[in-house]
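I've put the structures underneath this note.
No value in this document is a laboratory result; all are computed from the given coordinates. Because the structure is predicted, anything quoted here is derived from the model rather than measured. Cβ atoms are built from the backbone, for glycine too; each structure is taken alone.
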Structure 1
């Protein structure tokens with residue numbers, strides 16, 4: 001649907017630009033156009049501008065035409081600057097149409113519609129303020145040894161990068177995490193519309209989570225999502241209903257928990273229920289518990305840095321579609337003073353091809369007591 005609306009907007013903008021080009025031709029004048037008769041006065045013949053004024057006015061029509069053409073091309077190419085280009089062109093066009101309102105009234109209507117659409121577009125580009133900081137203190141972080149017998153890329157990752165943390169700096173050890181509270185901002189696609197979002201994910205490592213997410217418009221919350229995965233069962237509270245008591249959703253929630261734990265991946269070798277199997281030099285199979293059964297992921301490590309960069313699985317989406325390939329890409333920002341840069345997590349369904357969730361972690365608290373907090377609602 002969004003693609004269709006984009007095509008419609010490109011067509012309308014292009015046609016509006018062509019009409020403005022006719023205005024340039026008519027008012028220079030380069031040719032006679034019956035629908036735009038030449039004149040030397042505007043505002044319903046109340047404002048006399050003469051031949052020189054009409055040439056200036058005709059150039060305004062040309063500039064608007066070029067602006068609409070550039071905006072349509074940028075939108076077709078997916079360039080984000082299409083919106084400010086269209087805004088400038090629509091505002092100029094509105095002035096032009098009001099100056100010659102007897103023949104250009106419908107042009108003013110089109111401009112107002114475009115400005116309303118742009119109002120929505122710009123509202124969806126405003127990032128919200130971050131959530132207030134998680135109030136409870138972090139807990140102590142102990143060390144755990146790196147076990148023997150890991151597949152080669154897994155071994156290299158934990159030796160080279162996994163043991164580098166803020167709390168631990170010894171070789172052969174990784175931090176031991178029991179809980180995590182991640183807070184950040186990003187974007188969330190809902191019903192084909194990508195909206196700014198602020199998010200807080202609370203984990204009890206390997207056991208359950210709480211997700212609280214808000215999508216926003218001009219920085220104000222418009223849709224709120226409370227999601228719990230506790231005691232092996234998921235409850236998803238959406239603005240339009242509640243999803244629960246669905247074994248497929250429970251399984252998908254467990255996969256989501258373990259995939260998100262790639263943000264603190266030492267848990268993949270400190271939890272005795274987890275095991276790794278080799279695939280090749282850059283990939284390994286991660287097998288995690290789910291109730292009395294197991295689930296598996298394919299994990300990819302960068303061939304140069306050794307960083308964990310990709311985790312994917314076959315994941316249940318809904319009753320209609322069933323299970324699809326689903327993956328998360330981890331992108332680290334530039335490091336500072338030897339410490340890892342901020343983490344961005346991008347989540348994609350195979351049939352969509354582009355991330356439906358982009359989440360940049362701005363704050364994290366480890367090993368806090370979240371036993372009560374994880375069962376609450378809201379931030």
Structure 2
């Protein structure tokens with residue numbers, strides 16, 4: 001294919017999910033939505049597909065359950081069904097475009113990479129032995145599938161330069177077949193009004209005058225999101241009787257009950273919510289987000305927080321850190337396991353909460369200009385240059 005497929009040509013998207021409850025799943029949903037808006041019929045093959053979206057005209061949805069709840073086995077089944085659907089669609093529409101994420105399907109026109117298993121591993125040292133053994137097997141399966149699928153793709157789109165570098169350096173993909181397209185955020189996720197902030201504090205039962213830090217991420221046996229680091233820092237800070245800040249923790253996973261028990265020892269200053277669909281309200285109540293991730297290809301939680309007017313401390317090696325302007329690099333963690341550094345940063349923040357918010361104000365406004373529609377159109381437009389060497393050019397980070 002040497003030019004953009006006409007609007008009559010369908011797109012087949014083989015992805016883990018199409019919904020708003022996760023970063024890559026939200027991106028997949030937004031791409032599908034924009035394809036519909038621009039006249040492309042879409043076929044969605046995934047494990048979880050938003051029911052309302054699946055009913056939209058022009059959408060053909062196929063939900064593929066995970067056998068025994070296994071992500072590894074589910075990926076293999078997803079790939080098989082995706083390959084079946086694209087064969088059927090191309091029998092009628094030879095130029096239909098196939099999009100996959102990582103190892104979800106072989107032979108894709110576009111492999112939209114949100115995560116590189118070759119660049120990470122399960123951080124599960126404290127997990128039960130059975131789960132650790134299961135994870136080692138899963139890692140091998142994921143790496144085998146992703147290596148083949150990504151190398152076979154005509155074009156590889158990465159969600160950050162970090163991801164793009166991993167694809168080229170670890171998987172040997174020609175850089176000329178890659179492109180970086182950053183994720184986006186909801187235009188209405190603006191800084192909250194005073195009423196929104198007050199209502200959010202009331203919901204969380206937090207006094208209006210105290211500083212509030214938050215963590216948004218999974219709380220499973222895989223501790224890649226770095227909550228352990230934040231917890232060590234918070235325990236040290238809480239040993240000081242003058243420490244008045246509260247911590248709100250939003251995210252589901254097998255370890256939620258464990259962290260709730262730990263939080264019960266913190267004099268009511270730690271609120272472990274578990275999974276919640278009210279992250280927008282969590283951010284309205286917060287003055288800082290802390291995300292000391294060990295591996296994060298992008299970090300939509302950080303981008304959403306900043307758009308919401310909440311400053312964010314994040315690991316310097318996270319993909320989203322590429323967007324930070326130079327004057328905000330002091331909020332990046334060089335070592336995500338250095339909880340003493342987190343302690344110092346939190347102490348400093350607690351003395352200048354409003355100044356920190358003002359430091360991020362301009363950056364917040366710039367990120368809010370990055371819409372999901374713009375992101376989706378860049379992915380769609382990428383098919384216009386299969387044979388154009390400039391397709392390897394990177395979108396410039398906001399500096």
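Consider the structures 1, 2: one of them gives -10500 for helix-only ellipticity at 222 nm (-39500 (n - 2.57) for each DSSP H run of 4 or more, over all residues; to 500) as calculated from the coordinates. Say which.
Working: 1: -10500; 2: -12500.
Computed on structure 1.
Of the structures labelled 1, 2, which one yields 22.9 when mean count of other Cβ atoms within 10 Å over residues 42-49 is computed from its coordinates?
Details: 1: 12.2; 2: 22.9.
The correct label is 2.
Of the structures 1, 2, report the one carrying the highest value of relative contact order in percent (Cα under 8 Å, 6 or more apart). Show your work: numbers first, answer last.
Details: 1: 13; 2: 18.
Largest one: structure 2.
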Value 2.0 of distance in nm of label points 7 Å out along Cα→Cβ at positions 122 and 194 was derived from the coordinates of, among 1, 2, structure 1
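Name the one structure among 1, 2 that mean count of other Cβ atoms within 10 Å over residues 66-73 of 12.6 was derived from.
Only one of 1, 2 returns 12.6 for mean count of other Cβ atoms within 10 Å over residues 66-73, namely 2.
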Candidates 1, 2; FRET efficiency 1/(1 + (r/R0)^6) of positions 138 and 218 (r between Cβ atoms, R0 = 30 Å, to 0.05) computed = 1.00; producing structure is 2
For distance in nm of label points 7 Å out along Cα→Cβ at positions 306 and 322, structure among 1, 2 ranking highest is 1
Value 56, 21, 19 of semi-axes √(5λ) of the Cα gyration tensor in Å was derived from the coordinates of, among 1, 2, structure 1
